[in-house]
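Following this line, the structures themselves.
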Structure P
């Protein structure tokens with residue numbers, strides 16, 4: 001394990017009876033980095049997170065957090081870690097202030113209550129009972145409890161579920177501040193925009209294995225970039241060009257056939273090269289490529305491709 005690696009997972013396997021939920025997961029998260037672990041339904045993401053957090057032992061492989069086994073050395077790891085679960089266990093009749101004070105009594109070196117509540121935008125709710133909070137406010141209180149102990153490593157499991165867009169962005173700012181202060185964060189989320197906005201690196205799991213990993217730019221590169229245009233009336237579909245061997249998908253949109261090239265894979269043609277080839281072809285054939293559109297891949301495109309459900313072109317543009 002390198003000295004700058006806070007989380008080091010190698011060859012992790014996890015089973016439920018005869019079902020293998022995690023199949024050889026390996027990932028490393030460096031100090032001061034935010035790593036987003038994404039996954040399709042049933043991908044094994046939650047099982048992997050629970051193992052890395054120390055709630056269950058690894059069936060096979062190794063897991064180290066801050067150089068220690070988080071299950072066997074739970075006390076040593078937990079003193080330096082903050083965990084925000086998908087569903088917190090708040091006491092409904094305690095106020096927000098009382099909840100934070102209770103948690104402050106349970107962790108070493110707690111931060112001042114007022115400082116924590118200010119950071120998660122709950123200072124004005126200090127006297128409100130937990131049961132009176134909205135779903136988004138309860139998630140912010142869960143975050144407050146996760147960070148009250150000044151954690152070196154922070155596990156955030158679906159941290160903005162139930163929040164409105166404004167609260168979600170405010171929480172993103174809080175998480176960015178924590179990372180800027182030196183915290184290492186392992187995040188799971190169903191909001192792909194959240195991963196794009198926050199992650200230094202990410203991985204997408206499917207059926208127990210990591211299918212794609214890297215920085216956001218690396219993950220998006222060559223995965224789902226698209227070029228589309230209306231097929232000129234005098235061009236048979238079979239005679240459409242194939243940039244670097246990439247065939248078009250042709251579908252009817254607005255009563256006319258539209259050709260769409262999905263430039264997949266890291267070794268596929270880039271948008272610029274494919275556009276140049278298509279425009280050269282149009283010049284030679286004296287054609288107008290009406291409705292020409294080129295766009296880069298989104299994380300949603302990559303996610304859907306990993307899940308085996310490539311994004312479908314809309315019927316109208």
Structure Q
């Protein structure tokens with residue numbers, strides 16, 4: 001069974017590796033609900049307790065899917081969801097919205113879709129510059145008092161907002177992209193999290209797939225697949241990034257494991273306050289990811305990986321220009 005980790009100082013305990021559920025409903029290929037539900041069930045059997053969703057995934061359909069999958073087994077799960085986008089009638093995000101009345105509406109709707117009486121971990125999905133973070137977290141703290149939410153999180157927040165939020169109500173977790181592939185948190189954010197006693201749940205811990213060794217060029221993915229617009233999958237960026245990821249393959253081959261497992265083992269070695277949430281909708285990949293918890297990297301192996309993929313070594317921005325504008329850094 002998977003070991004657990006404590007995130008933050010408020011008592012949140014989760015499996016060392018969680019399950020990101022977004023790809024079950026959007027972004028990466030065609031949804032397969034029966035296999036996705038089977039993957040959630042297998043995750044529970046393997047000791048995964050942390051399941052990550054959001055109202056904007058689908059939108060709405062991912063929360064419903066996770067709620068369906070957890071029926072009868074809810075007590076084994078830590079359910080995390082997120083608010084913070086304004087979703088238009090066409091189902092597309094139309095900017096951020098963390099007004100207090102919107103937060104309350106979203107939480108009630110999420111509880112209904114998930115079929116739960118409380119949310120274990122509620123994240124602000126993106127910082128809303130129009131609403132002071134103190135007002136946002138104050139609203140969430142009242143939901144904690146009302147028993148609708150247990151723990152508070154932030155996603156892709158910058159140092160100033162993390163500090164101000166935590167001063168308003170204790171923040172247990174920051175969720176941001178972090179991996180051997182994308183190390184933007186190391187200089188400022190991770191030291192701040194450790195100063196304040198806040199855990200980290202890295203999303204895209206497998207480098208958007210590059211660290212698994214199973215990627216194709218943007219144009220080779222079907223219409224509607226997120227990777228068609230990811231700058232790191234296009235042109236010369238793709239070629240350079242495949243070469244960079246190849247450095248992980250060498251260690252994986254030497255250890256007789258998958259390169260993605262090395263990437264997850266590297267994250268787990270970075271601190272007991274880190275619990276990555278690789279996303280998948282397939283039991284096969286889930287089992288590979290969970291097995292990474294049994295891999296112990298030596299200090300020399302960690303140092304070699306650090307040197308092989310230093311911060312800033314990956315070609316292309318993390319997101320498109322519009323998406324990057326919503327990242328609070």
Structure R
């Protein structure tokens with residue numbers, strides 16, 4: 001799957017093929033998480049023309065108790081594979097690689113959505129939902145790790161070019177990473193290495209499920225931007241561990257209660273995070289965050305802030321943004 005990372009071989013000032021559409025929840029799946037005609041049409045429109053280097057499909061739950069919201073996409077059982085295959089094939093037909101993001105919401109959901117009490121690393125109220133989860137036991141964690149591996153296998157069988165582990169925006173793996181919600185005193189809590197033990201086990205389970213040649217991405221909430229939460233120093237250390245464990249690309253975000261952080265604004269507002277992580281690892285780093293101007297994207301690449309640029313809201317509002325952005329920069333020389 002070298003073509004997924006092919007953008008890294010082109011010159012530093014060339015935007016073409018370095019544009020990534022990051023995962024953005026559409027709520028267009030069926031009530032049981034299956035792919036719908038509306039979802040197929042949405043991604044067909046976004047990938048039309050092949051002007052994006054990569055599309056990362058919105059987060060898909062690995063188990064029903066990890067569903068974050070209604071009409072979220074599912075990768076939780078084999079019955080989802082057929083629809084996921086149709087989704088990947090449609091995007092490939094437009095000449096664009098695609099990666100499936102997989103996730104478990106943890107305490108960032110409710111029993112009304114999942115039909116079960118929320119779970120999490122510790123009995124700490126979720127800052128987003130306010131619900132107090134049931135702490136996962138070591139046996140529960142074993143089952144959860146296996147669920148991530150099984151979901152990744154489904155992504156490969158369905159024809160995706162890679163899989164992205166979601167550890168950002170206050171979902172379950174981010175909850176383990178953050179001291180704000182992880183107050184365990186066992187092997188999964190305490191110092192940084194123990195807080196990311198579940199991540200390392202998930203990475204290992206996915207690698208075993210998909211083989212050696214299938215790219216594993218990880219979306220990392222690189223700072224909680226909250227007192228007592230994770231810092232960029234934590235994330236630099238964690239990023240090194242993830243790269244060593246086999247992650248091939250890090251997709252940088254921030255903010256424990258969502259990607260929107262009060263006080264952060266402008267083009268590429270997570271650039272200090274992505275730049276710090278990029279300095280610590282040798283694998284590609286994706287930067288997202290408020291990027292709407294092609295010149296700004298080009299400048300961030302030229303400054304070495306990231307290897308790939310994620311453009312979300314601009315593409316959500318205008319499917320032709322990437323085509324015009326590349327044409328504008330080519331015309332300007």
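Matching task: 4.1 is the computed value of distance in nm of label points 7 Å out along Cα→Cβ at positions 193 and 233. Pick the structure from P, Q, R. For distance in nm of label points 7 Å out along Cα→Cβ at positions 193 and 233, the value 4.1 is produced by structure P.
Given that distance in nm of label points 7 Å out along Cα→Cβ at positions 57 and 89, derived from a single structure, equals 1.3, which label among P, Q, R identifies that structure? Structure of origin is R.
Can you say which of P, Q, R returns 4.2 when distance in nm of label points 7 Å out along Cα→Cβ at positions 25 and 289 is computed? Present the calculation step by step, with values, prior to reporting the outcome.
Numbers: P: 4.2; Q: 1.6; R: 2.2.
This value belongs to structure P.
Each value in this text was obtained by applying a stated rule to the coordinates, not by laboratory testing. Note that this is a predicted model, so its numbers are computed, not measured. Cβ atoms are built from the backbone, for glycine too; each structure is taken alone.
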